[in-house]
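Undergrad: So, here's a batch of structures to check.
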Structure 1
Amino acid sequence: MKITTERLPNAQITLTVQPDEQQVEQALRKAATKVAQRYNVPGFRKGKAPYAAIVRAFGKEALMEQAAEDMGDQVYKQALEESGLQPIGPGVLEDVTFDPLTYRLTLPMPPEVDLGDHRSARVERTAVEVSDDEVEAELLKMQEQQAEWLPLEDEGAAYGDLLTMQIAGHAGDDEIIEDEAFELILEEKSEDFPPGFDTQFLGVKSGDQIAFDVTYPDDWDSDFAGSEAHFEAQIISVKRNDLPALDNDFAALVGDYDTLDDLKTSIRQGILDKRQEEADAEYANAVMQKMIEGAVAIEYPPVLVDDAVERLFQEQEQNMRRAGLPLSEFLRLTGQSEADLRQRLRGQAEMQLRVDLVLDKLVEVESLQATEAEIDERVEALLADATEDDSGLREFLETPSGRHALSHDIERRKAIQRMIAIGEGVAPELAAAPVEAEASAQPAAVEAEAEADAVAAEEPQGLEIPA
């Protein structure tokens, strides 16, 4: 068997295979026998014609086509064994020629990633800050959440008060509103009622009856634009929002805090933690983009992009189904076909694939492989948070697939942690770089493998695709 190979772009190889003459001759004779059993050869009983007569009757080219089809799988398997090639997917038959019999195939090979001097990647980091005004704004939200609507005794209604009323409104014969217990927070500007409506309720008290006319502006966005309307209302109650004092008692009311300053400190830290998490995600994306741009090579066969597109397509379909919108209806509403959607997802899928390949390479070059102890620790952590509904989780995590999924996740988290350290210029020397026992709370980029779905459901994912 004669075998030649040629490297192609995008981690592919052209494999050209020419079986030896003896193989071809044997295949031709088997093909002739098969043809003779299937068709009549003039002058011979079915299946009894000699080889030469079959060749004369059907032609050698027809037999060669049959022989090429019959021996194709065997030739392909033998060629891979003899060449030592290990494609990551089935080869694609591009061409077959018959003089001599020759197969030409394209093989998808494992991705090739060379990060170059990845440790030179640097991205400026901006410190995260929280202002006093932001803390005060959050404190005021908490105050409003603890407020109570208390009825007014003698004082008339003012802006911000809550009015409950029996109200009827008409524009000519057309009804605008008819409600026995209508609630209205009195505001100077309302999107529901025309200018002047609000002022009619200033100063009213429980038990008051009022009637008034207002005119809807010509440009009002409703069927009543330009119409004069008549309203009659019986005030049932007037209430004012009673805000609790912002003091130590308030701090104790909303949480386990001794003083208002303790509450403010907690608010500040909460805002800071959330903002830091967002900043970490943005920073990780920026460093990743820097490494991708600085890589010597990131090559992968198109079949991997096709697989990534299909995963994204299935995820989108599942998300829509959970939201109660069938994919077919979404495509109809957006004027797309399934092919259009897949094409639209292709750019996202390819960038995510590049991110995955860079992270995998970082695990390799930075020696960030997960240890058995780390995997055991993650198993216990997941099981500690599991509910009775997760009865199958332990069984899954104890399988080779489950442990592999955890290993994959741990390594990705380590890679992101190390990538951020590289971007900041604080990564340990490679020779002395320890394998961290646990990734810090940095955003995780895990494009989980199929068997990792159960783990992915338990763990947050955060690393976004660089733009």
Structure 2
Amino acid sequence: MMRVLRCLFAWFVPVLVIGLAACSNGRGSLDDGGGGGGTGTGEQQPPAKVTIGGTVAGLGGSGLVLQNDGADDLSVTANGTFTFKTSVDAGTPYNIMVLAQSTAPSQFCSIANAAGTAASNVTSVAVTCSTGSFSVGGTVAGLAGSGLVLRNNGGDDLSIASNGSFTFATELASGSAFAVSVATQPTRPAQTCTIADASGTIGGADVRTVKVSCATNSYTINGAVSGLQGSGLVLQNNGGDDIGVQTDGGFAFPTKIPSGSGYSVTVKTQPSGPSQACSVQSGSGIVADHDVVDIVITCALRQFTVGGTITNLRGTGMVIANNGGDRFNPTADGPFTFPTAVLSGSTYNVTVTNPPILPLQRCEVTNGSGTVTEANVTNIEISCRNFGLGVGGTVSGLQSPGLELQSNGEKLPIAANGKFMLPSSLPEGSPYDVTVATQPANQVCRVANGRGVAANVDVASVAVTCKRAE
């Protein structure tokens, strides 16, 4: 029985295959129409569905949106593979584009193999994203000096020569931090530059909001005073900004001077009580980049002359003195001034040490003593009048000390050759008798014309001749 079944099966399968082939219309379906010219009634199979996708690389931000053929938007949040949600018929064209670029950081995404015909599932679309780089810059205002250097993130130094816009050379990737600082402040004049909006994070565009503002530095004008004894000293700078100085030591003007500007310190009012003259050393210049500290004010007592007026001087040989020294030999009426000036606050005392002779006169001093204050002394008055008749003459040949002359009991030491006059005058008509009271050492002196009567004028004819003793 089993053998019969196997035979039937072996015969049935080939017959069935041949029969199906005979019924086929050549398009893979049965044709149940009649012969020649008949229309078929069989259904065509729909096309297969395929997907569109690919890969994303380099994505660092968010917000990337892809689009296929103007529709079917797809948000992509990470690197890797992607597939559009809507499948398409096999054989349909596709065209992939970036609808929205990635931000935070700002990126630019490009597409390779973006277009074609989807014969089967598409996986070859390649999206590559790169982070954008942007420059950092801003504006500078108020710059007057030179040497300003800005710095970004500790480097990328940028020298700034003038006001206006600036841009660092090195661009930074979106999402990176920036921090602008002043590496070197400007000088000549010295300035301090500050920065507003100096730091932040790079977004999707160049940074142009950094603001650098520069202001010129101002400095104090200082110095020191020495030798001050009086009061009322007033200093000024540049014709103003007056300050009073009471004691030795440091001083500072209240108004600061900008770097690059000039200063000029002068004495507006000299001190008095006692009167002094104060001078200024290193008092002018140009302010650099620090306080001025080297100005020196040196005060010294002022000196004034002592003098006055002589009236009715007729004789010769008059000698006057101030404070026992500073001798002066006036020869005529009129003003006189001692050669040595006297410090303010010092005393003076004028006397007649030698009265005039030929004729002998007595001279009296008025206002002769006091204290020098703030001006020259000019009010001393010396008034002379004749005081009898003098007796005198000349000495010659004197070589040794010790000679003394006498007349009417009055002695006069003689120290040198030349004119002499006995200190006391005689009333007109009085006799005189000049003799040698004491001879000089190792010499003998004789008097000629030593006797007579004083009449009308001083006697000047007495002649004393000295020679070596034998």
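Undergrad: Which structure, out of 1, 2, was helix-only ellipticity at 222 nm (-39500 (n - 2.57) for each DSSP H run of 4 or more, over all residues; to 500) derived from, given a value of -1500?
TA: Structure of origin is 2.
Undergrad: Moving on. Work out which structure the value 10.5 belongs to, where distance in nm of label points 7 Å out along Cα→Cβ at positions 201 and 329 was derived from one of 1, 2.
TA: 2
Undergrad: Comparing 1, 2, where is FRET efficiency 1/(1 + (r/R0)^6) of positions 121 and 401 (r between Cβ atoms, R0 = 30 Å, to 0.05) highest?
TA: Once FRET efficiency 1/(1 + (r/R0)^6) of positions 121 and 401 (r between Cβ atoms, R0 = 30 Å, to 0.05) is tallied for 1, 2, the winner is 1.
Undergrad: Related question: Out of 1, 2, choose the structure whose coordinates give distance in nm of label points 7 Å out along Cα→Cβ at positions 233 and 321 equal to 5.1 when calculated.
TA: That value comes from structure 1.
Undergrad: Here relative contact order in percent (Cα under 8 Å, 6 or more apart) has been calculated and equals 15, so which of 1, 2 was it run on?
TA: 1
Taken together, the values in this text are just the output of simple stated rules run on the coordinates, not laboratory data. Fair warning: this is a prediction, and the values are worked out from it, not measured in the lab. Cβ atoms are built from the backbone, for glycine too; each structure is taken alone.
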